[in-house]
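Presented below are the structures under discussion, each in the form of structure tokens.
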Structure I
Amino acid sequence: MSQDPVQPIQPETLSPAGNGGSRLLNQNFIGGLCLLGLAGGALLAMGDLSSGTLRAMGPGGMPRGMAWLIAVIGTGMVVTGIFRGGEPIPRIALRGPCIIMLALIVFALTIRPTPIGSFTTPGIGIVGAGPLAVLIAGFAERERDWLDLAILAAALTAFCILLFGYLLNLPMPAFPVSWLKYFPGWNQRQVMLLVSGVLLVVALALFLVRLRRGGNA
């Protein structure tokens, strides 16, 4: 009794998803478009700034040259994305960027008094706006350790006060001006050092608690 030979099963050829217009949705093409938009915006913003010459560079020379260089790189990425493709655009999680943006907005509105219509936000300086922004940014992660966030908030705030307020002497309010009345005879820089020292001590104490908690785990 003869048996029919078993025919080999031919694997199905999967047609690549996203033919036509969706083929252009790759990182090279989209990234190139973003660079072209950035370069175009920079060129428009420079307006009539003089580029000068190579021997006497004008105020618009270097920025305009950088803008054209970015445009050339962007064009190359667009062409590569059209003819050679690239990595697909990954799925973007909006939770993190939105919460980070919210933290930056809260920091900008609370570092100094900001009028919003008939309401004025309290100006709490870096000493209050910094930790508040760090704690809000912590919600960008679904799982967070509040002790680690508190350590980061205290240490980072002390660093910013020392760097921007004390060393660089930038016009950024380190603390509410009303605090000066509690330190008669002290100037603002001395209060900055005191506040930074207290924050560093708090950060160190919390770090020791963190180590002890980890040792007991």
Structure II
Amino acid sequence: MSNQKNLISESNATGSQSATPNQIYLLNCLEICTIIFRGFRSSENENECRAVLEDGLPALTSPSENSIQSLANIAATILDSLDNSCSQEEICFRLETDYVNLFVNNIKGITAPLYESCYTPGTARTMGEPALAMRDRLEQYGLKPSGDLATEPPDHLCIELEYLFVLLIQAWGSNDSSAEKKALRFGQEMLAWTKLFREKLSSSNSTNSGKFYLLSADFLVATLTEIISE
């Protein structure tokens, strides 16, 4: 998929003309993770579920010299986890429902918060030190979250993914070694807390669509791991 609707606005990303095929594949993986964990709840995103299931994930599973096989296998497993006896409309409705239950509002408590601050040792609150650090990073780059993410704390998973995306575009697309160092450091930080996020999801009693998010977390962790080693 080539269009990330909520990519941070006012970004100076200029493209990925100099990136290798593997790097472009990893950028596409990041894009899919961002769309999935942003959710399909608003009218702005209502067509994105269909796009992810019909185009985004299948494109990442296609064997090619540009794909990374370990990631392609996980993408295929995500698709296989869905109940194909249901219509796509029903699948998307279930994904939306489980997204809310897992990440937004649940009488039993949120299974896996989407904020880095909630995984900081000794605290489980939002707007902790990671959020303040993330706010400073965005201000330094002159970036501003847009769309559904505009009202979220700055350490929301998808804002961090979009920030990493911008760094990697600058690093790989322009051969910027300084941006690459920043991206790798930030990717390592993200990997540490998203592993905890994934563990939280694994403890939930998942429906088939809930397993979609657990497998997507596996995909996220694997993508970050590949980026760090790139």
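Only the coordinates and a few stated rules stand behind these numbers; no lab work does. As the structure is a computational prediction, the values presented were derived from the model and not from experiment. Cβ atoms are built from the backbone, for glycine too; each structure is taken alone.
One of I, II was used to compute distance in nm of label points 7 Å out along Cα→Cβ at positions 81 and 145, and the answer was 2.3. Which one was it? Can you show the working numbers first?
Values: I: 3.9; II: 2.3.
It traces back to II.
Can you rank I, II by distance in nm of label points 7 Å out along Cα→Cβ at positions 153 and 169 and just name the one with the largest value?
Working: I: 3.2; II: 2.7.
Largest one: structure I.
For which of I, II does relative contact order in percent (Cα under 8 Å, 6 or more apart), calculated from the coordinates, equal 15? Intermediate results must be reported in sequence, preceding the final value.
Working: I: 15; II: 31.
So the calculation was done on I.
One of I, II was used to calculate semi-axes √(5λ) of the Cα gyration tensor in Å, giving 51, 34, 16; which?
Details: I: 51, 34, 16; II: 25, 22, 16.
Source structure: I.
For FRET efficiency 1/(1 + (r/R0)^6) of positions 73 and 89 (r between Cβ atoms, R0 = 25 Å, to 0.05), find whichever of I, II sits highest and give me its label.
Details: I: 0.85; II: 0.35.
Structure I comes out on top.
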